[in-house]
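Just so it is clear, none of the values below were taken in a lab; they were calculated from the coordinates. Owing to the predicted nature of the structure, the values given are computational and were not obtained by experimental measurement. Cβ atoms are built from the backbone, for glycine too; each structure is taken alone.
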Structure P
Amino acid sequence: MIKAIRFDKTGGSDVLQYVDYDLPPPPAGQVRVRHTAIGVNFIDTYHRSGLYPLPLPSGLGSEAAGVVEALGAGVTSFKVGERVGYCSGGLGSYADANNVPADRLVKLPDGIGDEIAAAALLKGMTARYLLRQTYRVSPGETVLFHSAAGGVGMIGCQWAKHLGVTVIGTVGSPEKATLARANGCAHVLLLREDWKARVREITGGVGVPVVYDSIGKDTFEASLDCLRPRGLMVTFGNSSGPVPAFPPSQLAAKGSLFLTRPVLFHYVATPKELQENADELFAVLLSGAVKVAVNQRFALKDAAKAQDALTGRKTVGATVLIP
């Protein structure tokens, strides 16, 4: 019997229940991971609210770090006692332990602590595919990165600067502006101001080749107007709500723009892709070029408070739950 966060109906954070849960032994091909730190991400709130529907009742959370506690039949790639992490192994990380497919686990290298791994895997691998695959940034380019003081934003902006990119970041407050500047942004714009006009001004009226946007509804329209002709709009989150429907002809009218709505899973669909993504993330973390700040810690039983802080935009950097 373990402690876990479960929910049997969608809604606000009050639907989350801290309960005793009978976790079965790991089935064939899976590994039981005893968690030491658990990542908190916006996608967790989408599952809880029903924006991304799940069969109910359900566990919650997809990211954690810990130690291998038991092996299912046929698992030979891991040993009991090894430090591991995951962020794409199915739901259930908001718990003392979870059974995870072995091909969704990565080994944690020395020098990467458990809290950093739990805070960085999902956000860091997201930043990696955004910058290295969805749109492969090049030295000398200028890009727009929304929520620059958020979990993905802080990693992505540091990484982009490391790659020789000039980053224009948007934030919601002067306090977050200071943080964004310290984490790689050459220009920081407040969302309550006319940031669209400032992007055009900074780029000499040309616009940027790519916008990375995890906010969604509130920033989508203006973000399109920040792109240069044939630019790419990358909408990878919905913190303000989903982007409303619009006619594709709008993309033509604004400069034959491209639009994509990526998710991490499609960039780490095979064990090889997963390990390559994780290895590049670990390398940039170990080099010191990218630093991850775990600024909020909550007990597992207080998962609802952690989610409220996240959706209320009261968090800065990464948030973890401690079992």
Structure Q
Amino acid sequence: MTRSYLNNIEYFLPPIKKNNIKFLNSIGKDKKRIQKIIEKVGVIQRSVSDNKTFSNDLALRSALKIFKKINKKKVDYLINCTQTPEYLIPTNACILQNKLKLKKDIGALDINLGCSGFIYLLSLAKALVSSKISKNVLLITSDTYSKLIDNNDLGTKLIFSDAASSSLVSKEKKKDSLEIIDFEFGTDGNGYKDFICDNFGSKSFLNKNEIKPKINMNGSKIFEFTLNTIPEFTLKFLKKNKISQNKIKYYFFHQASKLVLENLQKKLKISDEKMIIDLKKIGNTVSSSIPIALKKNFKKIKKNEFILLCGFGVGLSWGACLLKKA
């Protein structure tokens, strides 16, 4: 079976920055309350898109960055992950193929997944490369959650940022390649209402009152699901691959919030040196959070070191991926 490698990652954050401390001050929160909230979410600054910027615009900017390093003519498949598409029909991927001026004899599709999305993208890309259907798969994650957030809902407003990432998975091993080793996934659709955006799909057509789509997240339920599911899932995944925890150099979990990450770290007994927490000035960027964290910490990873990626959230959906520096 042909091996597959993650060779390049780039990302783009919109230029508008929102400061959580300033916002909390503006709505009358006292200093002690502000300090407590910021300590919990771990986010001081968020990036948001303006009214004329959408998920494909962010995707385009991240892809143009990666095309400075790779020849776009070599891309023979495009997979885009978004939950904020520009249209219900057609897919963002088809529009991006045209905007990026990619060749026409390629596959292009969207997947609708949130915080586990990047793991799913990697698995699909590995399958395409390993089966020799494709040689170079461009992966894009892009979301503009800010357009779906109620300004009065602090549970979502203070956490989420708009962002996009672009990555290349190919059969070619390069100097800084990460070999994609294995995956594991989980799904529990019984919890779909715990993180949902109403009035956005075909059901919204039944609503005679035009209500703006908005994200509704049951934070306590999502937190409970994460802490009850992900630690055990992670340990089982490592056992399946016959690799001990001390062999994992770095853990890249979905950057949900500081509270979630610190509790996962505690439950799994991961040292500070191995646990990547990087959302203070970025926020929770949904499917882009893992590739952004990976890009920012890429140079830390040395040859033959193993890293673990794990995404979890809306769906409910979760997944893990084991990679090794080639």
Looking at mean projected area of the Cα convex hull in nm², for residues 81-216 alone, point out which structure of P, Q has the largest value. Q
Which of P, Q leads on distance in nm of label points 7 Å out along Cα→Cβ at positions 161 and 185, largest value: Q
When FRET efficiency 1/(1 + (r/R0)^6) of positions 89 and 137 (r between Cβ atoms, R0 = 30 Å, to 0.05) is calculated for structures P, Q, the one with the largest value is Q
From the coordinates of one of P, Q, relative contact order in percent (Cα under 8 Å, 6 or more apart) came out at 18; that one is structure P
